[in-house]
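S.K.: Some structures are shown below for you to check.
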Structure P
Amino acid sequence: MEKATFGNGCFWCTEAVFQDLNGVEKVVSGYAGGHVENPTYKQVCAGTTGHAEVLQITYDPEIISYQELLEVFWNTHDPTTLNRQGNDVGTQYRSVVFYHNEEQRQLAEKYKQQLEESGTFKDPIVTLIEPLPEFYPAEDYHQNYFKTHGHEPYCSFVIRPKVDKFRKSFSDKIKSS
């Protein structure tokens, strides 16, 4: 098993996407990239810790590659908005790839460069690519949020459309029920 760590907006929304991928064993919502040890959700939301909301994904590279995870990452959020995803605003919602090793750094940089050269996005990509300093799991109530709170209005109106779009676009990579 290997790990990947991505920040691409609200972890409630992005966790629901990565959990459905074939080859992903575990997705943990958490925080990374800041200067406060063991931050709380309240501290991170205040925007004073420097942390981003992130996912740490444990995956089987024999089933899904890091490149495939990057493809999902780049295609399930807007990497051109600085410190913002939809209505979520602040550095905690920045687009960032926290790499675990040199190979992941190179693959992320290459994918970003290919996207920039392709003109896929009309605005410049602002996604940061940085070494993972420390990962702090979020509080228990943030884990599996969409699966346990899917009936709530935020989940129905914000997360469900993202998940539905993902499932349609990446139907060949979804876990079978």
Structure Q
Amino acid sequence: MTDYATVAGGCFWCTEAVFKDVIGVESVESGYLGGTVDDPTYREVCNGTTGHAEAIRIGYDPAQLRYGDLLDIFFATHDGTQLNRQGNDVGTQYRSAIFPDGPEQEAEARAAIERAQADQARPIVTTIETPKGNAARWWPAEDYHQDYWATSGRSNPYCVAVIPPKLQKLRKSFAAKTKSMATA
């Protein structure tokens, strides 16, 4: 059985790369969620006028990985204290958000924010969003964004600067949950 988690933590290339290395994760798809435009393009979302966030939808095996663990990894590998930005990426499309699939995930999201807040001096600004209507529709990003770190990102200076430190945080804090550490 596969469960799904949807989060936005800035650039989807960066969050996708992190979760691809987590044991129990079966799939990671980059896409757009929370906006008002049908079938948005990357260019439209980057302009910040559609209301969408760059997000990832994680398919995972709940027998191997709990939803709460995914959220703890999410908070450990991005900055939930930055409003509408991650590093140099600025705008609502780069907001930190959790999109729960029902009340159980929403309760877990609130608990994860509390856990993350305990480790932060600044307030966590990550939102819990339950969009309605068209804003709730998941739009997969264009094909060239999928699995970007593995296919193109290592030649992209932005990705080379941002993704390895996130992967190091993951492997340091969650070594027993990472695929790369399990095979090392």
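Rule-based calculations on the coordinates, nothing more; no lab input. Values in this document were obtained by computation on a predicted structure and should not be read as measured data. Cβ atoms are built from the backbone, for glycine too; each structure is taken alone.
S.K.: Using mean count of other Cβ atoms within 10 Å over residues 124-131 as the calculated read-out, with 18.5 as its value, let me know the right label among P, Q. Provide the component values of the computation, followed by the final result.
M.R.: Details: P: 15.6; Q: 18.5.
Corresponding structure: Q.
S.K.: Of the structures labelled P, Q, one was used to calculate Rg and Dmax of the Cα atoms in Å, for residues 52-139 alone, giving 13.0, 37. Name it.
M.R.: On the way: P: 13.2, 39; Q: 13.0, 37.
The correct label is Q.
S.K.: Could you tell me which structure in P, Q was used to calculate distance in nm of label points 7 Å out along Cα→Cβ at positions 20 and 148 as 1.1? Provide the component values of the computation, followed by the final result.
M.R.: Working: P: 2.1; Q: 1.1.
Computing distance in nm of label points 7 Å out along Cα→Cβ at positions 20 and 148 on every structure in P, Q gives 1.1 only for Q.
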